Structure I
């Protein structure tokens, strides 16, 4: 999966969660949490956290990218997605840290 495909999938999952009728539970519980972790693992294995990666998929880099992409969204939907993104990027960075400490390789 390319970095752009991972970003698209993250955006799709956040859209689902931001829509009360499409939500599948808390972002901290399955299936969301494992879906996001799988994407983070994919990003880690592909090297998208490396400084040389473009786009880079650290929590801060994703946050910056989505803030720009979502500027034209309806305000309430944008607010929901940004709130979810903040929660996700905290977990995302923790997962990346843990993977780097155990030197995970696929």
Structure II
């Protein structure tokens, strides 16, 4: 008799907990957090904006005065690509490599 009561109260508690979690999940706005997570997992690259601006200077305005800065922007975008921020995928891959190397060193 006591065991049935314990099981029933545990089941009631779990059902209330599930309902409360569902209410909280519907009331939370995750759009600001989603935008920040996207920035974290896929950081923006200034080199792509520099490349677009350089192409625009060369193609849109075909006079020789804007071609020189356009070519300079395109060249500097390739140089800046080397210093892009690390993505989470890159960090995870590097961590796996380091852990694999450390395991291979164990005696």
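Just so you know, all these numbers are worked out from the coordinates, no wet-lab data involved. Note that the coordinates shown come from a computational prediction; the quantities given were computed from them, not determined experimentally. Cβ atoms are built from the backbone, for glycine too; each structure is taken alone.
Taking mean count of other Cβ atoms within 10 Å over residues 5-12 as the criterion, the top-ranked structure out of I, II is I, with the highest value.
Given a value of 1.54 for Cα Rg over 2.2 N^0.38 Å, for residues 29-84 alone, point me to the structure among I, II it was derived from. Attributed to the structure labelled II.
Figure out for me which of the structures I, II the number 39, 28, 21 belongs to, where Cα extents along the principal axes in Å was derived from the coordinates.
Values: I: 39, 28, 21; II: 93, 52, 13.
Corresponding structure: I.
When distance in nm of label points 7 Å out along Cα→Cβ at positions 61 and 93 is computed across structures I, II, the figure 3.9 traces back to II. Between structures I, II, the greatest calculated value of mean count of other Cβ atoms within 10 Å over residues 37-44 is seen in I. Each of structures I, II was scored by relative contact order in percent (Cα under 8 Å, 6 or more apart); the highest score is held by I. In this comparison of I, II, the computed figure -27000 for helix-only ellipticity at 222 nm (-39500 (n - 2.57) for each DSSP H run of 4 or more, over all residues; to 500) is attributed to II.
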